[in-house]
Structure P
Amino acid sequence: MTPASLVDGAPADTVGIDSRGLAYGDGVFRTLRLQDGGVLHADEQWRKLAADAQRLDLEVPPLDVWLADTAMLNHGQATGVAKWLLVRRSEGRGYRPTTRAAQRIVQVSSLPPRVASAALTIAALRLAAQPALAGIKHLNRLEQVLAARELRPGTDELLMCDHDGFLVGGLRSNLFWVHDGRLLTPFVDRCGIAGTMRARVLRIAAGLGVAQAEVREGGAALMAADEIFVTNALVGIWPAHRVETRGLQAPGPLTQRLARELGPPFLI
């Protein structure tokens with residue numbers, strides 16, 4: 001599939017030099033999986049986009065507009081990736097926003113391949129704490145850009161900690177591990193992203209009666225974990241076969257159970 005994009009519903013592959021997204025990262029976005037010609041979990045993704053936009057005081061077009069743009073670009077391909085971006089419109093220079101109006105950008109590209117299980121490494125770069133932005137997927141991804149320079153052959157995903165050394169999540173994912181039958185995931189109240197797949201996995205686990213908790217733990221907690229996996233909207237549940245130098249069963253029994261409940265196309 002050839003990458004393609006629309007800006008406010010019209011074909012375009014550039015943005016204006018006065019874009020507040022370009023200058024300040026003043027906007028939010030979602031990355032979505034296209035499956036069987038449609039957007040997977042579209043309602044949930046739009047609600048999260050709207051909630052994140054509200055945190056920045058941005059107007060959000062209705063779901064049907066996003067879906068129409070995506071369909072225009074997708075051309076009925078069985079699988080793919082869509083990216084929905086919402087960028088505050090520019091009304092002059094300066095940091096202070098003067099409008100809630102936002103530019104709508106939709107991009108569609110091919111679904112990248114992935115290996116069956118992941119090797120994880122803890123990044124040296126630490127995430128800054130900013131509760132006002134915690135949980136949302138805003139356009140300023142400089143911390144992730146810097147951390148990505150640490151990726152080396154043999155590492156599939158980097159794990160990120162905050163300034164105090166507590167685990168937050170992956171470079172492009174949320175993190176879960178299992179210890180003594182409990183499903184654990186880091187808090188994302190000071191930094192990090194509260195992903196839609198993270199929320200879905202927590203709901204599934206609750207429905208299965210699995211004990212779960214949000215925790216503040218350092219990387220040492222993973223050395224005692226029985227199972228580890230990461231999640232995002234493209235891969236669903238991605239089991240880890242290694243964290244640092246420690247090998248793991250991948251997938252573990254609870255990981256498999258959660259993936260079965262998550263269902264196609266995320267069976268492992």
Structure Q
Amino acid sequence: MKDLLFILKEHKKHWYKIYKLSLYDFILPLRDTYLGGLWIVLNPLLRIGVYWFVFGIGIRNGKPVDGHPFLLWMLAGLIPWFYISSSISSGTLAIYSKSAIITKMKFPTSIIPTNTILTQLLNNILLIFIMIIVYVFNGYKATIYYIQIPYYIIAATLLLIGISLITSALVMAVRDINRLVGTVLKFMFYLTPILWTTINLPPIGLKIIRLNPFIYIIEGFRNTFLYNKWFFEDAKFTAYYWLVTIVTILIGAMIHMKFRNRFSDLV
């Protein structure tokens with residue numbers, strides 16, 4: 001617990017630095033490109049188009065899911081997954097990518113994973129707005145359930161910070177961790193019901209699948225945009241998610257503090 005308290009104090013002390021670094025890392029890649037901010041949405045939109053064509057048209061032959069167009073059902077799963085996967089990938093290399101800073105000056109390294117996750121959040125907020133526009137354009141009016149969007153964003157962000165505290169520290173000691181994380185993410189993408197529905201899964205299969213905490217976020221987005229359900233209606237899954245999140249953050253704080261003083265030597 002003392003490791004977590006130290007990191008929380010460090011975040012409180014350097015909150016403005018986190019904000020400025022996140023904004024800087026968000027803007028920097030866009031400066032030297034002709035299309036600028038369009039690249040934030042162009043790549044995800046192309047991927048969405050491919051997934052929709054292959055899974056929605058090719059495999060499902062245009063059939064809806066629970067009465068909803070496959071594209072809209074898929075969007076509610078893909079958009080949060082883009083945030084999750086990009087955050088874990090970049091978060092794993094967060095401290096390693098800032099090696100030049102941590103070797104030359106005393107820097108609060110615990111804020112680096114948080115800074116990286118918030119940068120990815122800035123990238124994905126625009127996608128969420130585009131998703132809302134697509135839903136409205138297709139006749140899905142904004143509802144009171146939309147107020148849950150910040151809740152699910154915060155829930156995902158906290159778990160992602162916890163995971164990044166773990167992986168960003170471990171990758172400094174063992175570089176292979178980065179490749180392992182990439183492989184796990186590829187498996188998770190197809191094992192998570194983003195492009196497929198759980199309707200044909202037996203009860204035991206559904207229980208096993210829902211051990212993946214990120215399904216809570218994906219189902220949450222679908223409940224918000226499609227099914228008009230509140231997050232507290234599934235109290236057990238909500239409690240499970242926050243238990244996993246708290247444990248992950250505690251483990252992340254412990255591992256980060258264990259390796260913290262060796263980061264400059266491990267570069």
**Request:** Tell me which of P, Q gives 18, 12, 9 when you compute semi-axes √(5λ) of the Cα gyration tensor in Å, for residues 218-257 alone.
**Result:** P
**Message:** Given 17 as the derived value for relative contact order in percent (Cα under 8 Å, 6 or more apart), which of the supplied structures P, Q does it correspond to?
**Reply:** P
**Message:** When distance in nm of label points 7 Å out along Cα→Cβ at positions 162 and 242 is computed for each of P, Q, which one produces 1.2?
**Reply:** Q
**Asked** With helix-only ellipticity at 222 nm (-39500 (n - 2.57) for each DSSP H run of 4 or more, over all residues; to 500) derived from the coordinates and found to be -23000, which of P, Q does the value describe?
**Response** Q
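FYI, it's all coordinate maths here, none of it is from the lab. These numbers were taken from a predicted model, which means no experiment stands behind them. Cβ atoms are built from the backbone, for glycine too; each structure is taken alone.
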